[in-house]
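Quick heads-up: structures coming right below.
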Structure P
Amino acid sequence: MMSNVFLNIFFAYHYAHIGLAIATSLSALINAVLLYYYLRKDDIFCFSTDFIQMAFKVLLSTIIMITYILNFDQTPSDYLNNDAWYRVLSIGTVIGGSALTYFASLWMLEVKIGKL
């Protein structure tokens, strides 16, 4: 919690509201790492190899989805130079295609959605 306060002060000064999001995300990451460290240290919890394999597959699917988004998303000027229906269809296509790409890559990597 203290890390969130200090990171908020630092990042909010430099990046405004985006800095607050970055600070909160970093604080959550710090919290998760510390929690895992102490649970592992006291032999309470340890990741299994199955979990690590699944996490790698999910990460790979995420990278594939990001690649899709970067290749098929349009520039802001394309959105601004067209009417509202075109914008809605463009954004809907990117979102739908991204979701389809993500879940298709999970399926090809044989990740069971119920285990996520």
Structure Q
Amino acid sequence: MWGIPKGTIEDGESAASAALREAHEEAGVTGQISNACIGRYFYSKGEPEKLYEVHVHGLKVEEQGEPDEMERNRLMRWEPAAETLALVSNVELQFVLRAALPMIEGLFPVALPQVV
């Protein structure tokens, strides 16, 4: 299963700033974030189950560091962008990524980070 970093937007924070913060916390990456949302999808989690809307922003990674300690138990590796689509279990996220593939491949000409 492949996913993208996601989380709650904090008070006074833009969606793009939240995406950049979550990418750093969950995957240890920093870089240039797109202010424009490239797509959105829904997912659910929790008991009782709750539905969340995720706004997706492009991130040109400039530095790969360590994720926060809480996230270090996840496996992370870089995968070719087109091959990553087959690893995404959320159909809506697959659609967003497929539509954004030309932009994504411009940011990551070789591979995308995969966080499992």
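Readers should treat all values here as calculations from the given coordinates under stated rules, not as data from a laboratory. If you're wondering where the values come from, they're calculated on a predicted model, not measured in any experiment. Cβ atoms are built from the backbone, for glycine too; each structure is taken alone.
Here are a few things to note about the model shown:
- Per distance in nm of label points 7 Å out along Cα→Cβ at positions 2 and 82, the highest-valued of structures P, Q: P
- When relative contact order in percent (Cα under 8 Å, 6 or more apart) is computed across structures P, Q, the figure 30 traces back to Q.
- Origin of the derived value 2.6 (distance in nm of label points 7 Å out along Cα→Cβ at positions 34 and 66; candidates P, Q): P
- Origin of the value 1.6, where distance in nm of label points 7 Å out along Cα→Cβ at positions 18 and 74 was derived from one of P, Q: Q
- Origin of the derived value -1.03 (log10 I(q)/I(0) by the Debye sum over Cα atoms at q = 0.16 Å⁻¹; candidates P, Q): P
- Entry that produces -9000 once helix-only ellipticity at 222 nm (-39500 (n - 2.57) for each DSSP H run of 4 or more, over all residues; to 500) is calculated, selected from P, Q: Q
- Read-out FRET efficiency 1/(1 + (r/R0)^6) of positions 10 and 106 (r between Cβ atoms, R0 = 35 Å, to 0.05), computed value 0.45, structure in P, Q: P
- Per FRET efficiency 1/(1 + (r/R0)^6) of positions 26 and 50 (r between Cβ atoms, R0 = 35 Å, to 0.05), the highest-valued of structures P, Q: Q
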